[in-house]
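Any read-out appearing in this document is the output of simple, stated calculations on the displayed coordinates, not a laboratory observation. Please read these numbers as outputs of a predicted model, since none were measured by experiment. Cβ atoms are built from the backbone, for glycine too; each structure is taken alone.
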Structure P
Amino acid sequence: MGYWLVVVAEVGAIAAGLVVLNGPLHAPQAAVAWIALVVGIHFIALAVVWKLLFFNGLGAALMLCGVAGLVLAATGSAVSAIDLVGGVLPGAILLGFGLWGATRSADSPVARSVP
């Protein structure tokens, strides 16, 4: 049940943020960074729901990319810089964490559930 609440909240936050960015704020270039921020928050929430410490680092890294991308967008930086920081870098982080997680033992301290 907790997983679905996190997913519904994520989809709602992404949709609402995109409406605001593309509408009143006239900042469609910030969309990729917004999505990275929300996905990062999603992983922090999943860490709590599933009691898996592994997702905290991933969530924090994605949130950092999202915030940095939003700052770049707010300061009028080049769209390529926003896309790199808010889209490409989070994608690489997700792939890296996926590889790292897939190669970890279920007995590793990071993979263990929180007591």
Structure Q
Amino acid sequence: MAPPGSRSGLSARVLIAKSAVHGRGLFARRRISTGAHIGTFEGTPTKRDGEYVLWVLEDDGGHHGILGRNVLRFLNHDAHPNAEFAGAELCAIRNIQPGAEIFIDYGKDWVDD
């Protein structure tokens, strides 16, 4: 059992803070090494696109949506991301330093405003 006041799991690795890119973003609390598992995108199944929806490709070529309910829903887009999803699992694709915003690439259909 973790000592009182200590952080474990996802909340030990990341925090939500004001982003220079868009509203709020997800930031590293501590160094996250290349290849490290950051967390799992959790939420409710959805068939509708919208804010905070992650579309997961399935082995058969289909897909399903997850309406995000945890802190990973605050990931912002960057064309040169430092993390990516494998299914609903988020992993670092390069070293992420403490205080750095964690970015994913929203995909080729994404248009920055």
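Tell me which of P, Q gives -23500 when you compute helix-only ellipticity at 222 nm (-39500 (n - 2.57) for each DSSP H run of 4 or more, over all residues; to 500).
Values: P: -23500; Q: -500.
It traces back to P.
When FRET efficiency 1/(1 + (r/R0)^6) of positions 11 and 27 (r between Cβ atoms, R0 = 25 Å, to 0.05) is computed for each of P, Q, the one that comes out at 0.75 is P.
To which of P, Q does the computed value 1.00 (FRET efficiency 1/(1 + (r/R0)^6) of positions 43 and 75 (r between Cβ atoms, R0 = 30 Å, to 0.05)) belong? Walk me through the numbers before you get to the answer.
Values: P: 0.70; Q: 1.00.
The structure behind it is Q.
One of P, Q was used to compute Rg/Rh (Cα atoms, Kirkwood Rh), and the answer was 1.04. Which one was it? Corresponding structure: P. A value of 26 for relative contact order in percent (Cα under 8 Å, 6 or more apart), calculated from one of P, Q, originates in structure P.
Out of P, Q, which has the highest value for distance in nm of label points 7 Å out along Cα→Cβ at positions 35 and 83?
Working: P: 1.2; Q: 1.9.
Biggest value here belongs to Q.
In this comparison of P, Q, the computed figure 23, 11, 4 for semi-axes √(5λ) of the Cα gyration tensor in Å, for residues 51-98 alone is attributed to P.
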